[in-house]
Structure I
Amino acid sequence: MSEQHYPDLDADERTTLTQFLDQYRHRVLTRITALTDEQARTRSIPTTDLYPGSVVKHLAHMEDHWFIARIGGGVLPEPWASAPTDNWAFTSAADNTVAELAALYEVACNRSRAVAARLPSLDTLAPRPSFGKGPVTLRWVMVHLLEETACHLGHLDLLADAAQAQTPAR
């Protein structure tokens, strides 16, 4: 995990999208790696089955789903290829350590970056349709992942704070 800098104030659209997405990705990694394995598994808010690790594993899945399988036109890598359900990322994260979750997420983000880097334009269309309507563009995928990552980072912050309040610190 490298040092994070605020996105450039005068960059082109692609650079801006990339830098903001990378900033949120960095925050996810910073937040999950500040937890113990126990805290990452703690269901600390009674009205949800989510816990910090489940959010990070889900985000790793979304990176691969949108960048590898959709805009990249590839097949989902493991562990998603053999996952029994789409919800598996949420339900199986309790079996993972913080180090495993961080590595899974970091590898997925690196794959996403590689796909984005090889596509010539934000207007590049996915090779297959989404939502039964038509193909999305790289721009759409990047904005969607920004939305997804920022939204779930908020969940992760709340869940991690609650988990840390319920369990002893490292």
Structure II
Amino acid sequence: MNSAPPIGSTLSPNARKGRYGIAYFQNVCAQFGVGFDETSPDEDVLAIDGSVQFPALPVRIQVKCTKKSFGSAGVLSWPVTQEWKTKWSRNIGPAYFVVVQVPTDVPGDWIDYDIADITTHRSTAYWAKIDPTSMSASITINRTNRLTAETLASWNADLLACFSQEDAA
């Protein structure tokens, strides 16, 4: 497929990937039944792309999109700057790092519009909990941490566990 931007396109290839990653994540949030408030680009001062709007409190999320593949050990490492770790250390509640994996750098390969009137995303997403205290120069995402609507239910439970009666005692 041709990788040249179509006539009328205004986003750079990198920006297209970034927008697709956010849109993919928003779709998972919609499937689960929660909103995602995206951080305004000029206000991304916490190295966070947005917040999932759970009933109790929002949970912060950083989203990246890549064609990078998992290694033979089933892990994908994403480089993390000291600045990100410093910013992430200010989170009180849980925060998560999401990687949306696309098959190639060609946007036409990311979504399939077949003749049966079915649209298929040819992408997947994975996640890791952000823990800047134990993080080295990268964050490790395990292939077993596939992002699904059920993932958001576990994130909500994780959030609520921060405020359980046992923790308050």
Structure III
Amino acid sequence: MISINDLVHAKSYPEHLRSVEADPLREADALQEAQLLDSRVCHLTATAALLFELRTSLQFEEGNSALLVVRGVRSFDWKLPTKQVSLVALTVVSSTAYQFGDSRSVRFEFFPDANLAVAGDLVEFYVLEVEGIGDVPPDYSSGDLNEIQGALPSWSSSCNLLQASISR
């Protein structure tokens, strides 16, 4: 097992993993209904990481979490045009990956109204199994942040790597 954070900072892509059943780096909307939980950008290493909840996803039979890592980040563009007033999951409505010359980019549209576009040199996508978070996502309407966070994957969560994809 490895922590999600350690996977973000791993130096090499684990080639031995199975291919992703619904590959968001090659198939539009493969992450439909997944939920974005968190994102990180490290300017020192030019790395961006997006952490997803997969228990709500339409496409994934295996795994309860996913990690998308962009290395050699060239841009990170986040737009949330409305004020967020309560705890709410950002649900993927649309996802698309693009390749322009030697640059890769991934774009997301979320409900409620938000958009994210990340571009870089290399994109990795991992399907993960995080232990101890249960079979269903938490109820965000409870308003108890500690309870909600305890039922979600986090950067420090230990996980098993199930599937992977890479776009160079």
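One of I, II, III was used to compute relative contact order in percent (Cα under 8 Å, 6 or more apart), and the answer was 22. Which one was it?
The structure behind it is II.
Please state which of the structures I, II, III yields 1.0 when distance in nm of label points 7 Å out along Cα→Cβ at positions 74 and 98 is computed from it.
For distance in nm of label points 7 Å out along Cα→Cβ at positions 74 and 98, the value 1.0 is produced by structure III.
log10 I(q)/I(0) by the Debye sum over Cα atoms at q = 0.12, 0.18 Å⁻¹ was computed and gave -0.55, -1.13; which structure, I, II, III, did it come from?
I
Of structures I, II, III, which gives -8000 when helix-only ellipticity at 222 nm (-39500 (n - 2.57) for each DSSP H run of 4 or more, over all residues; to 500) is computed from the coordinates?
II
Bear in mind these aren't lab numbers, they're just calculated from the coordinates by the rules spelled out. The structure displayed is predicted, hence computed values, not measured ones. Cβ atoms are built from the backbone, for glycine too; each structure is taken alone.
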